[in-house]
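Read-outs: derived from the displayed coordinates by stated rules, not from any lab. Model, not experiment: these values are computed from the prediction. Cβ atoms are built from the backbone, for glycine too; each structure is taken alone.
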Structure P
Amino acid sequence: MSQRLHRVSVSGTGSFLPNDPVPNDRIDEVLGPLDDAPPRVRSFIKKVGRRMLEGTGVERRHFAVDPKTRELTHTSAALAEEAARRALDAAEMRPGDVEFLALSCPIPDAMTPPTSVILQERLGIEHCAEMEIHSNCSGMGKSIQVAFDALRLGRYKTALIVYPQLSSVYLRSCFYNQAKVTRTQAALRYILADGSGALVLQSVDGDPSGDGDAPDGGDANAPVPHELLGTYVESVGGQLPPAMTAGGAAADVMDSVSPLLAIHERGTHHLDQDFAAVKRDAGRRLFEGIKRMVESLGVDPKTVAHIVASIPSKQLYEENVGLFTDHFDIDREQIKFRAGTTGYTGGAAILIHFDQMVRACEIQRGDIVLLHSVESSKWMSGGFAVRW
């Protein structure tokens with residue numbers, strides 16, 4: 001393995017949103033009604049749910065759900081495959097060119113084998129290194145950091161990073177023990193959506209240390225198109241309570257009698273959210289994470305052209321956008337709320353929006369773009385910076 005550090009370039013982006021877009025007035029129809037939920041939950045859905053939808057600023061979103069049968073139309077690996085193929089096409093590469101495959105997702109297709117190797121099979125990759133990282137919104141940053149370091153060291157030359165978000169697993173009416181559904185659990189049906197995003201990374205010959213040791217005799221410090229400047233991940237949640245939870249794994253099956261039935265009876269498999277904590281802390285923690293990322297990478301905040309951040313609602317955006325525009329000397333066009341026509345797709349969101357920006361030519365040559373997500377489950381965050 002080479003001891004010389006390589007630079008890393010983004011050679012392709014891809015994204016995928018399943019099925020036809022679902023407008024606000026069809027969410028319950030597609031996911032199924034919660035007619036057997038407690039009366040206070042049904043009242044909440046009828047009265048507060050509509051106001052919540054208006055506050056999100058989301059006009060439509062996508063679900064991997066057949067609206068007639070309410071069966072899932074995609075697995076996590078199937079969502080990932082669509083975005084991966086589009087990113088490979090953009091990079092003018094074949095699946096067989098991938099040396100390292102990294103997949104992160106909150107909902108794997110099986111406890112074993114990992115979803116990463118299921119995706120490998122779907123893509124027809126006979127041989128590659130692979131890794132799966134179980135995480136929610138911060139998972140993309142974690143995967144990219146692993147791939148970036150491996151490519152810089154010369155372990156691999158090409159990497160495919162994919163993140164599928166299959167929120168519908170938790171949102172369909174058939175998933176719930178409806179007698180145990182709470183208002184916050186029901187409210188997540190109006191927040192989350194499905195989608196996937198992907199990046200293709202390639203190592204580039206050159207010496208980012210600045211000693212001029214370029215292997216071809218050229219300028220090692222010359223700009224590299226679409227260069228990945230660095231990555232950043234952190235957790236500040238070591239002593240904080242979780243703000244998003246979903247049971248159903250080992251800690252929930254410790255009973256000696258019918259543990260799987262007990263999970264359903266208690267409703268501990270439901271996805272839940274501490275909305276008060278998110279409203280209070282998410283925007284600030286997102287800003288602080290991006291600020292620390294920029295400092296760690298040595299990027300001048302005043303040179304940033306775009307910020308692509310995990311912001312699930314227009315309300316949260318409006319409450320916190322001033323932190324970003326003031327510190328980075330940017331305007332609102334440079335940190336847009338982008339979930340209005342995609343829905344909030346968790347860890348896939350920043351890659352979906354990045355891919356849309358690339359294909360719409362919103363990013364100009366030399367622009368520095370920051371991409372970052374914060375995960376409320378235990379307040380982790382991760383992201384990366386690109387000089388286009």
Structure Q
Amino acid sequence: MSKVYFADERTGAQVYSQLDRLEGLFYVSGIQNAVCKGDRVAIKVHFGERGNTRYLRPCFVRKVVDLVRELGGQPFVTDTTILYGQPPTYFKPRKKRRIPSRRGTVEEYLETAAMNGFSPETMGCPIVIGDEQGGVETEICGNELKKFEVAKAIAESDALIVLTHVNRLAAGCIKNVGVGCATKKGKGYIHKPRTVLVDASKCTGCVGLAIPRCVEVCPIEDAIRITGDKAVIDYNLCLSCGICIDHQSVCPVGALSIPKEKHQGFCIRIADGCAAVLGLFDRSKIGFIDFLREICPYCDCAVAQDVPVIQDVGILASTDPCALEMCVTDLVLRSPSLPNSLLEGVEAERRFEILGVEPLLYVRSLENLNLGFSSKYELVELTGEILETIL
């Protein structure tokens with residue numbers, strides 16, 4: 001049974017800020033033991049999409065950077081480019097169409113990161129796009145994957161600290177590692193099962209619109225065409241990225257969908273990718289911190305985020321991703337939904353169904369790979385008395 005350490009979002013009359021509590025969690029959870037003098041430490045975050053204002057606040061990341069520096073480590077803050085950002089010969093943005101992301105190339109993502117508050121000046125360390133120099137291919141005995149490609153900068157670091165803004169109620173550290181630490185090639189392995197189907201009986205071709213919605217947001221030229229007033233997907237071009245069914249472009253008549261079994265395969269491969277990344281590190285050189293604040297219905301990669309769906313819970317830390325993810329799932333299910341949100345009035349047991357996520361599948365799939373991670377956990381609350389001994 002692994003320990004998960006918890007700092008409640010409510011401070012009451014206490015004098016300790018959330019940054020103080022983050023420092024307390026960093027030490028009491030044992031994450032500080034991952035950092036030795038001279039270590040090159042990858043601090044994995046999501047820089048947020050351009051236009052999204054509900055990603056992890058930079059002040060929390062800077063705090064961890066400072067803590068790593070105090071221990072003699074050499075931190076860098078990192079994330080990777082998205083699957084569907086390609087060279088101009090393949091990725092063809094159209095001036096009249098709304099391009100759904102500005103994280104497809106190293107240059108774009110560095111600019112987006114800076115606009116969102118992540119720069120060498122604000123972080124006090126380098127900002128590194130992890131796959132800028134390519135990737136490191138590794139063989140794994142995954143549930144479905146037998147090989148994977150990890151971003152080179154992350155794979156070649158000495159320690160890995162994962163900071164995750166939990167959203168969609170369950171897009172936690174396993175996804176942040178499994179997808180977020182991969183190269184485009186690695187992301188392609190994960191997304192392959194995520195085949196979008198078109199129900200021709202429902203599709204109207206968005207009659208009346210200059211550009212049909214699914215065509216507008218698809219990042220690949222001609223991967224979706226309108227033929228005979230119906231959307232047709234060219235699977236030779238399709239990247240299975242799922243943008244055409246994401247929240248910012250939901251088909252108004254529900255003609256696009258991913259079969260449940262295909263989505264489950266996607267989740268299983270996320271866990272395989274996570275195992276591939278973590279397998280490159282000694283267990284003592286990894287740590288995970290989840291932020292259950294501004295928990296929104298969509299991922300940080302969304303261009304337009306919706307309002308939070310449940311109240312803020314707090315911050316959690318552990319050296320076991322399965323225990324942490326399981327604890328997060330339990331906590332968010334016990335938290336009341338917020339009025340005027342997507343989940344207002346929705347029963348707790350239906351929350352994941354509505355948001356289309358399967359957190360237990362992530363956890364069980366990673367746990368089944370026998371890497372020593374366990375979904376069984378003991379929750380330890382960070383009290384004022386504990387903080388006094390640390391700060």
Structure R
Amino acid sequence: MSSKTRVVITGLGVISPVGNNVETLWQNIRAGAGGVGPLTRFDGSRLDVKAVAEVKGFNAADHMDAKDAKRMALFTQYAVAAAGQAWRDAGLATEGTDTFRTGVMMGVGIGGKEVDEEAYHVLFEKGPSRLSPLIVPKIITNEACGNISMALGVQGLALAVASACASGADALGLAMDLIRAGRADVMIAGGSEAAITEFSLGGFQSMRALSLNPDPATACRPFDKARDGFVMGEGSAVLILESEAHAKARGAKIYAELAGYGATADAHHLTAPHPDGVGVVKAMRLAMEDAGLAPSGIDYINAHGTSTPLNDPMETKAVKTVFGDDARRVKMSSTKSMTGHLLGAAGAIEAIITTLAIRDGVFPPTINHATPDPECDLDIVPNKMQAGEIRAALSNSLGFGGHNTTLAVKKHV
């Protein structure tokens with residue numbers, strides 16, 4: 001561990017269902033205020049799903065040139081807005097920055113789905129000659145990182161990462177690895193998603209993955225015995241990662257250290273997790289090994305915690321396997337109970353929440369917990385936040401296809 005370049009977090013930015021800046025996000029998370037509500041984006045009368053976690057009050061023109069925004073799908077608008085916040089929060093500027101040693105790494109699970117849907121209507125009703133020349137630049141997943149690089153004037157590697165709901169976490173882990181390898185000094189990394197469309201909701205509904213609870217206030221209830229599926233969210237979360245030496249040389253504030261990354265594949269099923277969580281177990285162990293941490297040094301886990309019947313008991317079982325007797329000491333919450341599930345951006349927003357939890361000594365709550373499930377019997381910080389020192393934490397992100405990713409974040413000393 002001592003020979004590895006230390007990577008620190010120096011900037012944060014977010015567009016989310018619980019706030020369009022980091023301060024608002026964190027106030028709402030601490031208060032246990034949920035961002036789940038009724039579907040307002042379009043007429044959802046053909047859907048059984050009633051609850052979603054929409055971004056509210058977002059105006060792209062507040063964050064970028066209005067003409068540029070028209071050339072972007074919504075997921076890219078969110079990404080550019082969050083990246084700009086993080087860049088400013090880190091106190092960075094293009095002048096004085098080695099732009100070829102500053103890169104972008106963004107996780108995206110689905111991409112410009114609302115553009116897809118609009119284009120299909122045009123194609124089927126009017127023919128291919130009527131399609132807009134902007135369709136392809138809008139829908140492809142790399143457009144988030146490409147537009148961020150252009151908006152901020154950075155010229156290092158700009159790469160999209162797609163591993164379903166683990167995408168944002170994998171983007172952060174791979175960005176950390178690039179800095180450690182000496183290929184970059186600064187990485188703008190995170191995830192973005194805007195998949196609240198009839199196509200996406202209908203597809204996930206057909207898989208029986210989404211909550212059909214008609215009450216949005218209680219639809220997302222991780223680890224609760226009455227849970228019945230996840231609630232789709234949207235937004236973007238971006239972190240600025242730097243080598244510790246680079247950050248210190250410019251006098252940057254440091255939130256925490258991104259210290260470890262573990263990633264595995266279940267090789268089991270397209271959508272269902274391995275029942276014993278073997279891939280998650282290995283990912284957590286790899287992240288701790290990478291960070292030079294033992295289970296006794298972990299105080300908090302930000303769980304994947306999707307509120308699905310299969311995930312929550314499996315993740316509980318995996319934590320018990322990794323932590324043994326320490327499993328009941330460690331606090332583990334699912335902040336998806338408030339944000340909804342941001343798919344490709346989930347791991348990134350949860351990394352921000354985990355970072356702020358370490359900074360402020362706060363265990364974020366799992367809200368909507370009413371009926372304990374004997375299979376999910378760890379300390380999930382039910383309903384209200386708790387105070388306490390967090391020396392180091394893990395953040396789990398799992399994705400369809402069997403992707404398992406764990407990040408280890410620790411207090412910077």
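Taking distance in nm of label points 7 Å out along Cα→Cβ at positions 162 and 290 as the criterion, the top-ranked structure out of P, Q, R is P, with the highest value. As an exercise: mean projected area of the Cα convex hull in nm², for residues 194-377 alone, calculated from one structure in P, Q, R, equals 14.4. Which structure is it? Computed on structure P. Among the shown structures P, Q, R, from which was the value 20.6, 71 of Rg and Dmax of the Cα atoms in Å, for residues 42-225 alone calculated? Derived from P, not from the others.
Could you figure out which one of P, Q, R the value 3.2 for distance in nm of label points 7 Å out along Cα→Cβ at positions 50 and 202 was computed from? Corresponding structure: Q.
Of structures P, Q, R, which gives -0.42, -0.98, -1.20 when log10 I(q)/I(0) by the Debye sum over Cα atoms at q = 0.11, 0.20, 0.24 Å⁻¹, for residues 82-177 alone is computed from the coordinates? Attributed to the structure labelled R.
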